[in-house]
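Each structure below appears as structure tokens.
Please treat every number below as a calculation from the coordinates, not as lab data. Keep in mind it's a predicted model, so treat the numbers as computed, not measured. Cβ atoms are built from the backbone, for glycine too; each structure is taken alone.
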Structure P
């Protein structure tokens, strides 16, 4: 039976929301545990479907995984496997992050071509060409990437046509065990890339230029796990999603354990729209101080406006006075949520990669289907601000990237409940109690 969220909209939300650890930081960090045998410990790790998939993959490769209260422990001392099977990789595109570490440590890897959200082509060419530059031999056979470097990898210059987060991360992990010096030009600058680089430094790697588009790696012969537990950085996309709530539902919220420095561009644009946002340490306070103004948004790599907040700000713009223009530059199929928002009364026209949003409109509750992770979040926002009751299906997408969303929203006063058609009790993505 299919699960869905049932939401009765139209109620102002007030209170505090704790921001979870970043999905896009913990996944590459877990892949990096393959670089050196030993025990790794993480805190502030989010209980998500994608994390469960990565842990299952690590276990399949031979790692031992255990959660000890708030600490997630991964022991890669017994890892011998080098294959990431399709049954796991198809669930989550980020599984390709094991490719670089496996080739660097074992000299070979067999990784299924990835699946993931249907938001565009997102080819793996950058990963494969970069590994070839480092000396790996690459073949594609029967839906699998076969990579070999029996004599090890060697440093090289790698230049991306456009910045790629996962390719930067994959090649960064491969380069730390390569002989000599590697330069990655037009590298991704996202905070999650910086976090991975800092983890690698704590393992003994020598890396320069983190947070810039020119990263230099000096390869070493061996690494070891960090001595202290690593705290996963706050999820800036989750935080950005919740910052939009006051403009959609009314009320005021405070985000706890956030990192305002990672949200400078979204905060600037939300203030331009008319939201009042104040930062104090790791707390972010948000409320709507009057009618919302329309925006022109163009998604771009960090520090630009994140593509992962494009769908959510589109909901916010349905409540702004006038025409808003939202251009998606990164993924060509990331407007699937538009058709579901129209079912809820949104007035949105599409012109190639630009959505024209006319507001303000009174959204109406409806039955809708989430097509990808961020689309699921945008539909939840729309339902919270809509008149009447909505049912949102496709929760397998939501559970990949938002920890205990309905519990967090309920604490703010939202009328939201997870159900099945039989209304039976359900379990969280990582076991009993994971959803709160």
Structure Q
């Protein structure tokens, strides 16, 4: 094959001539609309969101299952793992039947409609790009099919109630778990998801910056866990018996899976393989690292030794706090968020909880609730505008400052109120239907044998 070759001198001359030419202006990006994307599913974006979906699901089974199981007593290990496993199956069905429709169809500012009950109507556009909020003035076009969006959001709907279980391990009936989580997913999770992530939701319209679930997942799960702990009461022997973790190696393995999975959990919110997803991965890593170090340093300074349990708890605290911020902040602020969250969550879990006397068994509120609040508020401080720039808002839709901080505070308060009241109502309904707590004798024997007829030897 003949190839044209340039001498070294000619090549240099050509390069200098090209350098001297005026740069061509880059064409202005056209607004992304449903019409411009018709028939143009992006294979790269679709593949990336599918990978992120698998990573988020991995966070629940086996990640959270191992993390929680490693921190309970031997007699409750299987029951604790079963909670995460059963919720994965239960919420998958609840999400298909009604949860997705209530969260993401247009509806009104407070709740979605019934248009996608049983995922009705998905067959009509299964091979076309999904438009969130289609038919409204605030429609958001994507480059992935709706089936992928449904599954990605399902993974979030699964892990959120699974996190709640950490507050009441060792004492809730399995029948109560199944009833309560069904009610909670529909009455609490779906409305908050609609407020924040549906284009027609009132917090979304207000301009809340919650990239991957600081309100929807973290604060929501933390507050629900606290309410569950208060309503069910303390474990037998709490404060007087040794309730040390049976197998921390399980917990470390689970925490490692959570850390890796969280990279997909946060970056998948970009709904594509793009620069924002890349920045979210980097921000997530820096926050997790910072919180691991700050929690361990605080524990070392106050208690003389940095514990393994403290290190993994710190990592999760950093991952929680960066969740709302991941697609809005640069690496430096992400590290700062992690460092702050590690210290604040350490204080909440080791100092505040004993002083107040509530039995949040595995610190669902102390880490997820408190960490989520820290992350939401600091997003309002550190948000870097260009990361959320659009054709409609070229300077950025989320810019750190007093206004955004105020919006973030409103979102935090609304989530605290709705999650608290909704969780209490769901518990009361569940208690009336099947009861909530195992008997004292069953709790002493252990939930593995009592609820499932099996045990770890």
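A few notes on this one:
- Parent structure of the calculated result -18000, given that helix-only ellipticity at 222 nm (-39500 (n - 2.57) for each DSSP H run of 4 or more, over all residues; to 500) is the read-out and P, Q the choices: Q
- Winner on distance in nm of label points 7 Å out along Cα→Cβ at positions 311 and 383 once structures P, Q are ranked, highest first: Q
- Set P, Q, criterion mean projected area of the Cα convex hull in nm²: the highest-scoring structure is Q.
- Source structure (of P, Q) for Kirkwood radius over Cα pairs in Å, for residues 79-166 alone, computed value 13.9: Q
- When FRET efficiency 1/(1 + (r/R0)^6) of positions 87 and 223 (r between Cβ atoms, R0 = 30 Å, to 0.05) is calculated for each of P, Q, the greatest value falls to Q.
- Here the criterion is distance in nm of label points 7 Å out along Cα→Cβ at positions 327 and 407, and among P, Q the highest value is seen for P.
- Distance in nm of label points 7 Å out along Cα→Cβ at positions 255 and 279 from the coordinates reads 3.0; which among P, Q: Q
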